Structure formats: structure tokens, C-alpha cells
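Undergrad: Please find the structures below.
Just so it is clear, none of the values below were taken in a lab; they were calculated from the coordinates. The structure presented is a predicted model; accordingly, all values stated were derived computationally and were not measured. Cβ atoms are built from the backbone, for glycine too; each structure is taken alone.
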Structure 1
Amino acid sequence: MFAVLGALVRLASSTLPNEIIVFFRNVFALLFLMPILLHRRTGVSIRAPRSMVPLHLFRAATGLSAMYCYFYSLAHMKLAEAVLLSYTSPLFIPIIAFLWLREPMDRRVVRAVLVGFAGVLFILKPGMGIFQPVSLIALLAAVLASLAMVSIRRMSFSEPPGRIVFYYTLFSTLISALPLSWAWQTPGRPAFLVLLLVGVVAVAAQLFMTKGYSLAPASVVVPFIYAAVVFAALIGWIFWGESLDALTAAGAVLICSAGVIAARIQTPEQS
């Protein structure tokens with residue numbers, strides 16, 4: 001579903017600016033998720049402790065910035081490459097968690113991260129004439145998403161998941177509304193339908209991924225998540241005639257392998 005989401009974002013980008021797409025993606029997420037979050041009888045208050053509000057804002061700012069960068073890269077890169085670079089977040093999370101939360105890094109995780117970064121170099125191709133500066137924006141999206149994920153880990157010490165999702169969705173919608181003052185463009189009926197599908201698919205993908213993590217350990221779920229790269233390559237080839245060069249394909253193998261290995265190492269074995 002994440003590959004389909006990427007394709008829909010690219011389709012919307014052909015007629016609408018990035019600011020509009022990000023705003024509607026967040027608006028529809030708010031409309032679809034709020035009834036679930038507010039009417040779920042968990043006994044969890046949505047009122048956050050004052051000390052946690054800055055972290056909620058930081059999570060929203062980094063997550064939303066990652067969304068802007070990712071959507072921009074989807075519009076200006078090959079679909080599979082943009083999706084793949086956005087999936088390098090597992091390479092940055094251990095580093096950020098070590099620097100911020102002082103979480104120890106297993107040597108095997110360090111080796112996996114180094115292998116993953118070698119794959120990134122294969123895709124970026126620095127020093128070669130085919131280097132694309134826009135690929136750095138896709139990589140920045142992964143770094144920002146990693147910051148958002150580590151902030152969730154930090155908040156999870158005291159904040160319930162429902163409250164974290166509530167404030168992220170609310171703050172992201174409010175913040176993404178600000179650029180509309182200079183970037184507003186009324187979507188036509190076909191474009192509005194695509195934006196609606198972006199919102200539906202984005203929420204469905206998040207819910208299915210969350211459900212997957214609740215049913216199985218990350219070491220089992222992560223390989224299926226990386227399958228989105230394969231589907232993105234197929235969609236890009238079928239609808240846009242895109243193909244991947246040998247270096248990018250090799251980089252994809254290294255990044256996906258490193259992500260799966262890191263997830264297996266960091267996931268406790270279940271008896």
C-alpha cells in the first residue's frame with residue numbers, strides 16, 4: 001500500500017503543488033482517525049502533560065518535514081528510488097537513539113548500518129555524472145522520519161500511543177495549513193479524488209502496518225515492508241516506463257538486507 005501511496009502522490013503532483021498534497025493528506029488523516037481515537041474506550045485522556053507538549057510539537061515538525069521532502073522526491077525522482085531512500089530510516093534510527101537516548105548499539109547493528117550506507121552510495125552515485133541532487137531531499141526525508149520515530153520512543157516512556165497519534169495528526173494538519181496562504185490552488189474534481197485516495201491509502205497503510213507489528217515481531221514484519229520497493233519498481237515501470245540501473249539495484253539489495261538484519265538483531269527473540 002505504501003507503493004500505491006507513492007504512485008498516487010506522484011499523480012497528484014502532476015497538477016497540484018506539494019503544499020496542497022501534504023495538507024489534504026493530513027486533513028483526511030484527521031477526519032478518518034479522530035473518530036477512532038476519540039471514541040475508543042481506552043480510558044486514556046488526550047490531555048498531555050505540559051512537559052510533553054514540546055516533544056509532541058517536535059514529533060509533528062520532524063514528521064511533517066519528512067512528509068514534505070518525501071512527497072517532493074516522489075514528484076521528481078523515479079518512484080522506486082524515492083521509496084527506497086525513504087526506507088533508509090532504520091539506518092539512522094540506531095545512530096539517533098544512541099546520541100539522544102544513549103541506547104547502546106550492537107556491533108552487528110553497526111555493521112548492518114555500514115552495509116546500508118554503502119547501498120545509499122550506490123544509489124546517490126556521488127562523483128558520477130548521473131548524480132541527482134533531488135536524491136538528497138529523499139535522504140533528508142529519511143533522516144527527519146528517523147528523528148520523529150526516536151521522539152516517539154522517547155515519549156512512549158510516559159505517553160500512550162493514542163495520544164501520540166492524536167497530537168501528531170492535529171499539529172500536522174494545523175501546521176500544514178499555514179503554507180496555503182501562498183500556495184492555495186483549488187483542486188479540480190479528478191485531482192480531489194486523487195487527494196482523497198491519498199488520504200485513504202495513507203491511513204489504511206498505517207493501520208495495517210500497526211496491526212502487523214502487533215501480531216508479529218519487527219524481524220518478521222520488516223521484510224514485508226521492504227517489499228514496497230519491489231512494488232514501487234513495478235508500478236514505476238508499468239505506468240511511467242521507469243527502470244533501475246545496475247548500481248541502484250545493487251544498492252537496493254544492500255539497503256533492504258541491512259534493514260532486515262538490523263531489525264532482527266534489535267528484536268528480542270520470542271519463546
Structure 2
Amino acid sequence: MYLGYNTNGLAHHDLFDAVALLADLGYRGVGVTIDHGAVSPRRKDRLDELERLRRSLDDRHMRSVVETGARWLLDPRRKHEPTLVSADADDRARRIKFYEYAIDCAAALGSDCVSLWSGAPHEPINYSAALARLVDGLTVVMDYADERGVTIGFEPEPGMLVDTMVRFEQLLGRLDAARLRLTLDVGHLHCQGETPISQYVHLWSSRLACVHLDDMRRGVHEHLMFGEGEIHFSPVFDSLRQVGYRGGVYVELSRHSHIGPDAARQAIEFLRPMVEEENSTG
């Protein structure tokens with residue numbers, strides 16, 4: 001198991017400065033959120049930037065995942081839009097193309113996975129019909145990922161169509177479930193009342209592709225600095241050790257970019273003893 005940090009918490013930094021900062025702090029992974037300042041699909045030099053990023057990560061012996069949760073990249077007026085459950089078929093196709101681009105980035109970087117989520121419908125539609133849209137889009141995305149040898153980690157997200165582990169399980173019942181892995185956000189579990197968290201780690205251990213870490217309060221979807229929420233993290237790391245998880249645990253403090261270096265430092269100082277304990281007994 002190793003600690004990583006999501007670049008959505010260093011949104012005001014140059015991407016390569018962010019990688020260097022995280023390496024210096026002791027992180028072993030970078031969660032690369034594709035955005036205007038990070039391997040944007042709009043940049044003409046994106047292939048060169050990807051190659052530079054691959055070399056930068058390799059030189060520092062750092063692993064990576066690709067994150068797709070940029071707020072305003074595809075639409076400057078609608079947060080997180082369009083999605084795989086959008087009403088317009090062309091909009092859904094735009095999201096699919098973006099996910100295919102993210103998969104290409106992950107293949108180029110040798111990333112452990114691409115994390116993605118469902119989105120939320122914004123027009124009257126029943127759950128089953130919205131889920132059918134999601135399944136159709138995900139099937140295309142997973143086919144593309146399979147061709148390139150990239151793992152997809154699906155993240156249940158509060159406020160979206162698939163927001164809980166119950167709905168994730170329902171999703172798995174509608175497609176070729178063996179191909180879809182899980183990005184498990186510890187804060188989201190607590191927010192949604194899906195506790196004890198360690199129980200969910202054990203239940204879903206065979207499908208874990210990535211773990212997101214943040215503190216949170218029940219019923220409030222706000223990513224908090226560790227110690228400012230309600231989560232007890234030692235049992236979380238105990239359960240990850242017990243199930244033999246060896247992937248990345250990525251800090252996600254997307255609202256802390258204004259204090260990015262300090263937030264990254266505080267986070268690793270809080271988490272490192274638990275990871276070192278895991279590694280010493282693993």
C-alpha cells in the first residue's frame with residue numbers, strides 16, 4: 001500500500017511542480033486529474049506533455065492513477081457536465097470521448113486505473129431508464145479500456161445517480177460486472193452512512209482498484225482535512241491490510257488548493273504512521 005495525492009488539491013500549481021512537491025513530501029503516487037492545466041485534451045502539445053509526465057513519474061519512482069472529475073473542463077457553465085446520464089445523446093457521446101482520452105492517458109503513463117463516476121440526471125427520468133443510459137455508455141468505455149489494457153475504477157459519488165454501494169451493486173447486475181472495478185472513497189461511505197467503513201472494505205476487497213481518502217461528516221459532502229471530520233482512520237488501514245490491498249490510497253482534498261502545499265504536508269504527516277505500520281506488518 002502506498003500514499004498518493006490527487007492534483008485537484010493542487011489546482012493552482014503547474015503539473016510538474018506539483019509532482020516534484022509531492023515526491024519531496026514523500027508521496028509515492030499522483031492522482032492526475034485531467035483539467036485545463038493538466039494534460040488537457042484541448043492542448044496541441046498534450047502528447048509531449050504526457051511523455052514528459054511519464055518520465056517525471058518514472059524518474060521519481062512514482063505510480064499514478066488518472067482522475068476524470070474536473071468540474072468545468074467539458075462545459076464552462078455546467079459543473080461536471082455532460083455525463084453518461086445526460087439527456088442529449090450527443091452530450092453523452094462527448095463524455096464517452098473524454099473517458100476514452102483519459103484511458104489513452106492512463107495507457108501512456110502506465111497508470112493503475114482510470115477513475116470515473118455516473119453523473120446525475122437533470123430532467124424527469126426514472127431510475128431504471130437513467131441506469132440504462134449509464135450502462136450503455138459504460139459498456140463502450142469498458143470495451144475501449146479493455147483494448148488498451150487499462151483498468152476502470154467506478155466511484156459512487158454523493159448526489160449522483162450511483163451514489164451508494166447498494167446502487168453500485170445494482171449497476172453491476174446490469175452489465176458484464178467482472179470488467180468493472182471500484183474506486184472506494186472512504187469519505188463518501190461515511191457521508192452516506194455506509195458504516196462501519198471496514199466492513200465495506202472487506203465486502204468489496206476483490207474489486208478494489210483505487211482508494212480515495214479524506215475526512216468527512218455524515219450527511220455533508222465536503223472533503224475535509226484529516227481530524228476535522230468524524231472518521232477514525234486506523235480501522236480503515238487495518239481493514240485494508242487485512243484484505244491484502246497493495247494499491248494506492250490517494251488523498252483527495254479538492255477544496256484545499258489555496259493552501260495546497262500545507263494541506264499535502266499535513267495529510268502525509270497524519271497518514272504516514274498508519275501506512276508505515278501497515279507496511280511493517282504486511
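Undergrad: Any idea which of 1, 2 comes out highest on distance in nm of label points 7 Å out along Cα→Cβ at positions 193 and 233?
TA: Sorting by distance in nm of label points 7 Å out along Cα→Cβ at positions 193 and 233 in descending order puts 1 first.
Undergrad: A follow-up question, please. Of the structures 1, 2, report the one carrying the highest value of distance in nm of label points 7 Å out along Cα→Cβ at positions 25 and 89.
TA: When distance in nm of label points 7 Å out along Cα→Cβ at positions 25 and 89 is calculated for 1, 2, structure 2 comes out on top.
Undergrad: Determine which structure produced the value 18, 36, 28, 16, 2 for P(r) over Cα pairs in 10 Å bins from 0, in percent, for residues 145-200 alone, calculated from the coordinates; the candidates are 1, 2.
TA: Source structure: 1.
Undergrad: Turning to a different aspect of this structure: Hey, helix-only ellipticity at 222 nm (-39500 (n - 2.57) for each DSSP H run of 4 or more, over all residues; to 500) derived from one of 1, 2 reads -13500; which structure?
TA: 2
Undergrad: Another one. Assuming 21 is relative contact order in percent (Cα under 8 Å, 6 or more apart) as calculated from a single structure, say which of 1, 2 it is.
TA: Comparing all candidates, it corresponds to 2.
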